[in-house]
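No value in this document is a laboratory result; all are computed from the given coordinates. Note that the structure is predicted; figures quoted are calculated from it, not measured. Cβ atoms are built from the backbone, for glycine too; each structure is taken alone.
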Structure P
Amino acid sequence: MQLPALEELQALDAAHHFHPFTHHREMHAAGTHLILSGEGCWLIGEDGRRLFDGLAGLWCVNVGYGRREIADAVHRQMLTLPYYCSFFNTTTEPAIRLAKRLADLAPARLNHTLFCNSGSEANESALKVIRAWNRLKGRSAKRKILTRQFAYHGVTLAATSMTGLPACTDPFDLPLPDFLHVPAPHPYTANSPLDPQAYGEWCLAETRRIIEREGPETIAAFFAEPVQGAGGVIVPPPGYLVGLRNLCREHDILFVADEVITAFGRLGDWFASNLWELDPDLLCIAKGVTSGYLPLGGTLISDEIANDLMDGGPFAHGFTYSGHPTACAAALANLDLLESEQLIPRTRDQTGPAFQRHLQALADHPAVGEVRGTGLIGALELVPPGGRTALKPGALLGVRAAGLIRAEGAIVRGIRDLIAMAPPLTATTEELDFLFACVRKGLDALHAAGS
């Protein structure tokens, strides 16, 4: 992009565009980055350089950029019927066919989908479904919601209240009452001497203690990401998720799987809930359902809950764009690509293991304190030259490292003192080699620069 056009766009951005999750003064002082185009796993930045997208947009572009199959499906649907709602006892063919497709792919009891526009709305919808169902069952006292430290469930008032990240809750004086956070299986940040499995067992014991303290008769549901994404790619230790699910069953607490990041192949299965046999009562999706080509989310609901709500009279929740036919057409074409190109078994058997080998190869890098990952998602905890004991509050090594890695030609996400990666499922082993070569060079530069 020519400099005058770039400067004009950056000035207009500074004057009119309020960004999400951004320190605006810092961003505009340096100048906003622009992405001009994308093809496959690659983006073109404002300076014309190719950048490998090591985060698949924002954990979502599973089939890569520039997929004509999705664009053509969207074009056809827009010419046929660009929009109609699912109110007034009416809906559209793409919404029906996508609901059926999801029922075929999802864990066995989840045969009904309430559509929305995002992961935040999917979690918000799940909360209202749960409240409505408990009211029908005469259990309105079950209002409390359990989630975990380092959880991320979205940005509405309620979804933020479920989020266990102070950077998200404190600026808005959240959480609201009746939202409780239990420990996450993350011994590294807790500075625990326990190994991951033993720490997971401690977390389960502490969760049991909190349930019994609050009274299970007051707790409606537990929301859990199978792998906690934005909180730092926290992978559950063996036995933890199954133990958590059993704890919910034991105390008559609904279990909600937030699979906004983990669904649609990133871990080598259509749904992470299948990998751990979680059998959730509700399951929330977004991101990978359309590979980010259009906004779409959904709350998958178990037969028991859905049938009770349908028998209970009018259901007073939904959105103008629930089941938007063009977004549903994009999703159907996206699911076709995931299936026809065998991207999920490919992730399970080939690129996922290659990605994890690359991650583990960085475990002994002097700038790395811990490696975490599974499938095509991973994180590196970073430390300064003096090691973890020399790490200072507010160092933000992850943000610094992400900038250095971008200078080498790849985009990763900096979170606190870690970097997170989740490339498109279409990435080749050679492209993964390039990604991790950029990561290693960036970490070398970070370590050489000192703390």
Structure Q
Amino acid sequence: MSHLIEQAKFSCALGGLQTVLAIEKGIPIVHAGPGCAARQFSYLGSGSGYQGEGYAGGGQISCTNSTQSEVIFGGEKKLRATVDGTLKVMDGSLYVILAGCSAGIIGDDVKQIACEFADEGYPVVGVDTAGFRGNNYQGHELVVNAIIDQYISYEVQKANVRKGLVNVFSVVPFQDAYWRGDLHEIKRLLEGIGLEVNILYGPESKGFSEWMDIPNAEFNLVLSPWVGLSTAKKLESLYKTPYLHVPVLPVGLKETGRFLRKVAEFASLDKDKVESFIASEEKQYKSYFVSFGDLVSDFGCYLPYHLYTIADSTYGIGTSKFVVEELGFTPKGFYDIENPDTKTKQLIEDTIKDIDDRYDGNIVFEGDNKVIQEDLAKKLDEEGVRSVVLGSSWDKELVTSKNDSILIRLSLPITDRVILNKSYVGYKGALSLIEDIYSGLFADGMITNTTHADH
């Protein structure tokens, strides 16, 4: 590591354990030192709007709590005992062993241990998610691909393709604090145009039975700039399943319509049915949007028009495009937080520039929020106008102290809000985002202290 990260905007690869928890009755088994699993939950669970332990998270996570003894003599014996105990007391549909740094350094073979239990008929998978393998975006991909490689591909060797069935690979559970609401809305939209959807995570999923149904999909949908692409390519190789890559998460009237038509064309869906659904959704959206016009008219001189985004590419691009394209904001800066590789970085940059050419020269790839804040503070001072910042709870003090700017909590950590099924995706999510942006005008007396409203 070339420098100290003071405020990391992501976790390490071991954060993939939260991906397991997002699967109904998914049981993570952590082979790492004391505190590793707890810190993952603290940042990705509590730090994502207090989403709770769930079925097997938080203090319930099985862990070897490896110490000096395991580092010196090896920890595989202790891991076997931990897995055996977990299988006896935890009722799960899938068990995933995740190796932390100590296990990765000494070379404990978690995949081999998993195979031993799988040979006995247990649904156990092993993944090397040592911290030096990458951040939790990579950890998420490692977990998903391991489940397919080590379990699904053995259990389902030949696909029974079902027309109209689609697997969705999109946001990273918990790293996207709104993942439950987002996946709910994505599934609703896709079902609205006539598809059957394996959404895979959260309350809208049917659990691990959906994962076992993955090979039978007519196609896979990757709804992000890069997360999920490796999985789609793997499934194309294993089952000849084609995939559609849509790099922009749909937010708002224009982008959601584009998204649905693109999916419909790829899947050869009934055009009349698709257009009927879109027309119905747009009519409802416009009826709400028009009522918002009075506020714009009455408080026009107090409205913010500059936009800064501190988020990952999946959520940041979708929301930014909506705010710029449909609300008319001027893009002033995009801080990508996910630490992508060089090839992916170029893809992300090109996608952001497609939103508006004013982003050119204003895209920064940085995973340390402290560095981001220093740069953002300079820009807010230079511009000297009220702005909207799509950021996190860490940014509240800075943003509100600069020209009464407005903070929308989009990326982790979010520790001053409770999030259940909220979403900024689709038609409904865009309306929610509008509510949050313009409600910020009235926070801390921004308008009431400066207008006739008090007189």
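Of the structures P, Q, report the one carrying the highest value of distance in nm of label points 7 Å out along Cα→Cβ at positions 86 and 110. Let's see the in-between values first.
On the way: P: 1.5; Q: 0.8.
Max of distance in nm of label points 7 Å out along Cα→Cβ at positions 86 and 110: P.
So if we calculate distance in nm of label points 7 Å out along Cα→Cβ at positions 310 and 438 for every structure here (P, Q), which label has the highest result?
Numbers: P: 4.7; Q: 2.6.
Max of distance in nm of label points 7 Å out along Cα→Cβ at positions 310 and 438: P.
Which one of P, Q has percent of Cα pairs over 13 Å apart, for residues 342-389 alone, as calculated from the coordinates, equal to 56?
Details: P: 56; Q: 67.
Attributed to the structure labelled P.
Work out which structure the value 21.9, 65 belongs to, where Rg and Dmax of the Cα atoms in Å was derived from one of P, Q. Provide the component values of the computation, followed by the final result.
Working: P: 21.9, 65; Q: 22.8, 77.
The read-out comes from structure P.
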